[in-house]
Structure 1
Amino acid sequence: MLLSSLPQSFVDKFMPVPESGCWLWLAGKQSGGYGACRHPVTNRMILAHRFFYEALRGPIPPGLQIDHLCRVRSCVNPNHMECVTCRENLLRGVSPAAQHARQTHCASGHLLLGDNVRPCKRYRQCRICNNKWQRQRRSRLAMKNS
């Protein structure tokens, strides 16, 4: 990986941070914090981290995304990046979906594994808690109808 292979105008737009190893993009950024720049050949707007990855490590395989292992969106150090699927990238993050996927127990403390997981359209559900709720619901409806 040779920085000398990059255009000088790109090398001047990032600052190495020795403590973390990140290369922070100092030029323009998108609203989400990712660095943005113009490709030196096509003159099209591109994400800076994708340009650095492809220039220094090679093409990004089709169907994969770049995941910042350092979790710093403005970092353009290709050693801090990995090509992963969209699903893997999302699950590694801190979104509600990622947090729920890492959840091992329901709110009542039941283990969310195997037969105790009731798959729903949007999330995993504890079968023990759902069965209890359904029994209580049927009981309330029976009392109401009698």
Structure 2
Amino acid sequence: MLVGILACWVVAADDLLLVDSKGDALRWLEWLENNGPTAALVWSSWAPEGDAALRLAPALAEAAAGEGLEFVVVDVQEGFEAAEEALAGRGIQWFHDRHGAILKEYRLIEIPILVIVDSEGRLDGRLTPEPGAIAAWSQR
């Protein structure tokens, strides 16, 4: 019975559902397949250092583009309205993950964090959300 309970917490990347900034559902793996490898800032307005990481989002997006990565912010564990209030109008692509499924998928224990994900949904890096971290990751 314990195995069944634990198994329900595992979310396959192809089953990971997010909501885009318009409020429409999207499948994370499908988005990755269409957009390619991605640097995702996993973020929330309530997180310590959340404001500082969000201020770096334009520089993170630029650094990601320089390495051939898409960039997106994934707001986790708060209501869509809070995500929209914090992220709308900033000129960055963002998705909403109300229940933090992406945290479970990639076994993330702290936010904000920058994750590099390949086009098949596999985690390729967990980074401190700083523009230089992307360049260092690409040179590994």
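FYI, it's all coordinate maths here, none of it is from the lab. Because the structure is a prediction, the values reported are computed rather than measured. Cβ atoms are built from the backbone, for glycine too; each structure is taken alone.
For which of 1, 2 does distance in nm of label points 7 Å out along Cα→Cβ at positions 52 and 116, calculated from the coordinates, equal 4.4?
This value belongs to structure 1.
Identify which of structures 1, 2 gives the largest calculated value of distance in nm of label points 7 Å out along Cα→Cβ at positions 20 and 68.
2
Kindly point out which one of 1, 2 the value 16.6 was derived from, the read-out being mean count of other Cβ atoms within 10 Å over residues 76-83.
Label of the source structure: 2.
Cα extents along the principal axes in Å was computed and gave 46, 36, 29; which structure, 1, 2, did it come from?
2
Any idea which of 1, 2 comes out highest on relative contact order in percent (Cα under 8 Å, 6 or more apart)?
2
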